[in-house]
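Take a look at the structures below.
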Structure I
Amino acid sequence: MLTFLLSLPRPVKRIITLAIDVVLLLCAFWFAFWVRIDSMTPVSSLPHWILILSIVFVTLIFFIKLGLYRAVIRYITAKILVAVAIGMIASSMLLIISAFYTNLFLPRTVPIIYFAFGLLMITGSRLTLRMLINRGLTLGTKIIIYGAGASGRQLLPALSQASEYYPVAFVDDNPRLQGTVMHGVTVYSPKKMAWLVEKYEVKKILLAMPSASRARKNEVIKQLEGLPCEVLSIPGMVDLVEGKASIDTLRKVSITDLLGRDPVDPVPELIARNILDKSVMVTGAGGSIGSELCRQILRNSPQALVLYEVSEYSLYAIERELAEIIKSQNLRTTLYPILGNVQDQEHLERVLRSFKTETIYHAAAYKHVPLVEYNVTDGVRNNVFGTLACAQAAIACNVPKFVLISTDKAVRPTNTMGATKRLAELVLQGLSSSQNTTCFSMVRFGNVLGSSGSVVPLFEKQISAGGPITLTHPDIIRYFMTIPEAAQLVIQAGAMGNGGDVFVLDMGEPVKIIDLAHRMVTLSGLKLRDAEHPTGDIEIKTTGLRPGEKLFEELLIGENVMNTLHPRILTANEVMMPWAELTDFLQQLNDACSRFDQQRIRELLLAAPTGFTPTDEICDVMWINSNS
């Protein structure tokens, strides 16, 4: 019946509402007499019926003017009380005046009682109907809102306007709020969470804690992990204030909320030193780190930003994004999207001179460990000789600052990718000792959340597909950092460089990848499937370590680790290779690459002071195929 009424055209609904209000106003008038004199006789007389029908007609006109019939009942609030009160005051005054001039019997308190009954019936009917509609039509997925603060209270009416979710309870840590009722929903203690989930068959839990620290969110999420519910959250306070999201925008709890730390405020002087009013170039500008570097560089008002990228699509995507930012924020920075290969020194010099580049952030590299193992020659050329070409072009063009984005896999590497990145560091260290034109710095850090090749998007994709989650080894451990934090720290570390510095970012606590997989499954409202739980949803399969992969990553080689101006940036003394000796080594390595001599490349990588200890035989697919 309710569904049929709601499906009627709006004009028909308004007519029905008018008819109901006529009945309610007549009842209010009758009840007023009945309460006052305990008699129905006055209402039965024709003059009184003419009077009240006239009053009802005029009252409806008042209600129409007040917009009472334009309001959609499903979305009305207690504010409707004001409109009805105004209409009923006018109706009661009109009743007194009409009775006075017509000399009809009307006890003095009847208009007051009439006003009270009319206000109660008109508003009560609408609020009751709204409740019935919401319960009947929006009884969708039952949810619990964790957080009964300002954000939670704003979230509840926003959700009531949609049929997807049906809030059954608030949960809050504040003892003062526990037991109270907000918008008809009771606030409970977190200790009752399991009971609430079972009682109401809750499927989702919404975190209404946009201003809470990541550490606090992590604590709450750990409490929720054992529950058979998907955990969602509303956007952060910054996004709400900046208008990037609304209070009712829900998203899955990001793994960033679990692993990411609360950022440390940047040092303004360090952030601006190599960027403000300067011409800056980012190689690999379309990559995960390179694109975030570009975003943060743009916020610090460079005079020009050169986007150097070998991938046409990646360059197009980041150039369009940054152009929109410049336009929307009315920035003065000029963008220069340049297609080019970092191994082409002549082209690099032409670019650097054309735009009078003053700072280079070298993020271009092949970073995927197995792919570099399968394509050793190209990995060496891009990571080692690409860095060499960029560095020599910077010296030739008198670029003051050059910052290399390195990796924790360069420390005692077990794979070719790590060895090539350590060689790239040696190249810059050697060049630093042989000239004074360009200040070279290296910034080393671990995995970043959400980058291409990261386990996080892979696990998310596998979970959404119903599993299984593929894990290379149950004991594998990695460091994680958010991309924005890593880019911000890279910029600040590069500003502290004096030449040949190796900076190491504080990555926080290491994370066991299998524990990460478990948390991602449970936060999706699913259960793990294993020998003990054969009816679970998602299975985790171990596939074995990939070529060159190791269980643990490190960040330091040398001793004498020192603090810097920033609490999350360290610096260390590392083994260096004299430039004259390094030049001869690079020539031999280049010759081996030209001959595609994988055996000689492996020998040279082992001979270099990189600490390279490969865990696999040569895996280059072309070399294996040609020698099979």
Structure II
Amino acid sequence: MTLISPNQPTYVLSPVTDVDREALAAAIDVAEPGALLMSLVHVSGDTSLVDEFRDKLSEARRLAEDEGRPPTVMGEYPSAVASEIRARARKLLDGPLTPRIAVPGNLLFRRMAEVCLNDTVGEEYMPHLREQGGFEATRPTVTRNRTPPADFSVAIIGAGMIGVNAAIKLGQAGFGCRVFEEREDLGGTWSRNTYPGAAVDTLSHFYSYSFELNPGWSKYYPTGPEYLAYLRGVADKYDLLPRITFSTRVLGCTWHENDQIWEITVQHRDGTVRTHRANAVVTATGVLNGPSIPDIDGASSFAGEMMHTAEWRPDVDLFGKRVVVLGAGCTAVQVVADIADQVESLDVVARQPHWVIPERKVSAEVPDGMRWALENIPYFHQWFRTKTYWWAADKGWPVPRIDEEWYATHVSASPANDAVMQVCLRYLDEAFADRPDLKEKLTPDFPPFAKRIVKDPGFFQAVKRDNVSVHRASFQKIRPDGVVTTEGRFIAADVIIWATGFKLEYLGFLDVVGRGGIRLSDEWADQNPRAYLGITVPGFPNLFVTAGPNAAPNHGGGHNVTSEEHVNYVVESLQYLIENDFTSLEPTREATDTYNRRVDDELDKTVWKHGGTANGYYRNRAGRAWVSCPWRLVDYWAMLRAPDPADYVFSARAEN
């Protein structure tokens, strides 16, 4: 995939002087109107457009209320307002597409954001949206008076989304780094998951780096191969491959206090084991790693083919086969939707269904005109990304929160939670009006967000096919010729597909030894990992655990947002060391315990802890919510601007 701006980040805009007028006209016809309006402000320099259309939108809302019509959904513009914006665009975009206004100050930016989003936006969001919208680079917080010494090195474990980002940002800050990747390719999840139908379930135009916007997405929800191509393109642009050691498994890391250094033990493809030294270690391995395959009696006797979705075998021909899929989560619905028309029979076995929500863009292609607008109309891409992000991020923060009085008498957890449930219930009603049996089997009995919401890629249509059956059960036993469900039913099978997700591991596969010989596996025993801000751990100097415990934005947004925040925190922390002649930092036990008490208190009010689900990975064996981050994305972003010295202990190398 070729990225725009090959020699600069995408927040650096170049004028478009040789405008293809026919392509521009086609782009105006399909461009998202809020983002298009903001582009008109940038190009024309006419800020009065902001107030003019704010008033038009307000009037449209008032008329809708007077007439009893429902409000617009997710900031959509009324058709009359959208048409007027397109008419203005045809007049105002009549010359070179050169912005007269670049990124404005916070006052004007906030006015523009509220009109673009068709919503009220708090002042606290201004710096967050400027960065996440891709308008400007992350603003450093720690003073930059010194450059890192040439011998200061950082080891990054993993070359997925976070590892690639960390290598870029650490390199730009002047830190030498080496990435160790166990697989033969970068990409993490997207090099591992190659099953049929594999796709991103987050909108592509913000599930990407804020500094590397990609106007060329073919779909609003890209396939796994397309997202992997994006990550490879970013790595090529920043010349990362020489810094990545592939086919190299990190076995463990040991901190040497006297030298203030980490020793990293790695095993290469040929079996040789070597050690490397680094001043800091960044783990970028994610948490959903090894495939989770239930231990079912008789599995070894099965005469057909068995495979987990994360270990897909393309050599297994599914055409005309009897296939059984275990699972009902995002992966399962993607596989089922993709293979249902290929197999002789398809049995979907799921103990507990997920809430499924309709999303018209899941399989939709991005029109050519829209792609042209994203690439050529100044700031259109940034505003479109901002609008996409806004309605999929903190707007969902109230949804998993419990209203105790409401929850006492409802399946849903609160009025906000119920609004999502009603959308899902209407979708079930519409999809299975003639199949009440399927509706019953696919209706969950827990509140939305207690397990991950699924966006339908065609699953509901697939399960209505004559060759597809749904079973509200699990596997009791596997026989050579099929499976016996917990309902006592036998299902003949040629192929068994485990769509059962991953083992959730917070570095349990690494032997990490900190100061004084303490082991991270002991500190995080009994599925009870704790970290300060989800990143640093007492007793483990200069160890940064990205995507750590209680760091996942499960109410909305995407892994990309928190990954950028974590990487920023790593860079700012290391720069703080350099500026102050320190060699290491680690959080105090008091700060870590205080932070985690706040986390637990906040999560105790959510469906992630009290969701009534029979299974799922949001809670550990003791019932503690150990994955979800309790804070709004904007608040967590603010916490991760730079380390608070009061919460850390700093060390310097002893003089010889």
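In table form, for the structure just shown:
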read-out: Per distance in nm of label points 7 Å out along Cα→Cβ at positions 206 and 382, the highest-valued of structures I, II; value: I
read-out: Label whose coordinates, when mean projected area of the Cα convex hull in nm² is calculated, return 31.5 (choices I, II); value: II
read-out: For 17 (relative contact order in percent (Cα under 8 Å, 6 or more apart), calculated) the corresponding structure among I, II; value: II
read-out: Entry that produces 1.7 once distance in nm of label points 7 Å out along Cα→Cβ at positions 518 and 582 is calculated, selected from I, II; value: II
read-out: Which of I, II yields -15000 [helix-only ellipticity at 222 nm (-39500 (n - 2.57) for each DSSP H run of 4 or more, over all residues; to 500), calculated]; value: I
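Every number here is computed from the coordinates shown, using simple stated rules; none is lab data. From a predicted model like this one, the values you see are computed outputs, not experimental measurements. Cβ atoms are built from the backbone, for glycine too; each structure is taken alone.
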